[in-house]
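Student: Below you'll find a set of structures to go through.
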Structure I
Amino acid sequence: MLHLSTGLRANLAAGYGIGSMLYGGVIHVYGGTPPASADDAVTPSELLGTITTDGNLFIPVYDPHSAGLVVQFVPPASLINVGTWILRAEQSGIVTWFRWRWRYEDPLTASTYYPRLDGTIGTDFDLLVLPTQDLELGYTYSIDSFLLTVQDTV
């Protein structure tokens, strides 16, 4: 078992880690079984929607619509959503997992280079909680809260 200091956890969350690498990126939500690793490719047909700021269209790197997601550091080692995060359903289906990707190009193919974070979606204690897991094409859903905490033990 590893024990992480508060300073290390804070920097993993924000200073040099997740918050800084994924700041301005987007979250894609998927149905089906998540890959074994965030290094693995995704199945494009399982993409059900995209979470962006205000539901705006995301274009990597330049982001002319300010669609990239913004997070705020909350001591000692957490990140919360800032602004209005909106999920736009691009297909109907049951969401089961998500991939948070950075603001730069990412082909979502198998790679150990791209910063990504995968997680489960639920309605209670998962990292990403949605008002419903049953999405309908064309609908939008508000993300009321997002909380990522780097824990003391790993």
Structure II
Amino acid sequence: MLFAYRVTAGQERIVAEMLAKKLAKEKLPIYAVALFEDLRGYLLVEAQDEVTVRQAGLKIPHIKGVLAKPMNTSDVDSLIEAAKPAVASFAKGDIVELVSGPFKGERAKIMRIDENHETVTVELTEVAVPIPVTIKAEIIKLYQKASDAAS
């Protein structure tokens, strides 16, 4: 069954790490801990029963409580499908346009992609001196694929 912890918004990752350490140490029957960026203020866990979930959450800072009703897997399906990384649609050498930030409207070439941090390093193309800039993948949009530029 799936249960949801209410946690302090912005502290989800820290709580998940502390919970994972506690589970490894105490060997509680919690099977999975899920963290979704779109679900701020909540942390999902899969466990045998609610008592186990409440026991695991004791004395962990930023946990405000456990939701009274267990969740269905159908409630979580939309979150799992929507959780594909933003960098997956880009490749090295693609020409992109920056849609926000100080370089808004500039075109750049992707030099490196960091999938773990969802950042890309781009080199601005329409400037006198090419400058490599590392930015979040969600502030760029594809202008031209690298394969199209070669042909």
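Student: For structures I, II, calculate Kirkwood radius over Cα pairs in Å, for residues 65-104 alone and state which one comes out highest. Present the calculation step by step, with values, prior to reporting the outcome.
Tutor: Details: I: 12.8; II: 14.2.
With respect to Kirkwood radius over Cα pairs in Å, for residues 65-104 alone, the highest-scoring structure among I, II is II.
Student: Follow-up question, since we're still on this one. Out of I, II, choose the structure whose coordinates give Kirkwood radius over Cα pairs in Å, for residues 9-56 alone equal to 12.7 when calculated. Numbers along the way, then the final one.
Tutor: Numbers: I: 12.7; II: 11.1.
Of the options listed, only I reproduces it.
Student: Shifting gears a bit: Which structure, out of I, II, was percent of Cα pairs over 12 Å apart, for residues 73-128 alone derived from, given a value of 78? Before the final figure, lay out each step's value.
Tutor: Values: I: 78; II: 70.
Here the read-out was taken from I.
Student: Given a computed value of -7500 for helix-only ellipticity at 222 nm (-39500 (n - 2.57) for each DSSP H run of 4 or more, over all residues; to 500), which structure among I, II does it belong to?
Tutor: On the way: I: -1000; II: -7500.
It must be structure II, since only it matches.
Student: Out of I, II, which one gives 20 for relative contact order in percent (Cα under 8 Å, 6 or more apart) as computed from the coordinates?
Tutor: On the way: I: 30; II: 20.
The structure behind it is II.
Student: Quick one: volume of the Cα convex hull per residue in Å³ came out at 142 when computed from one of I, II, so which one is it?
Tutor: Only one of I, II returns 142 for volume of the Cα convex hull per residue in Å³, namely II.
Throughout, read-outs are computed from the coordinates displayed, never taken from laboratory work. Treat the numbers as computed from the prediction; the structure is a model and nothing was measured.
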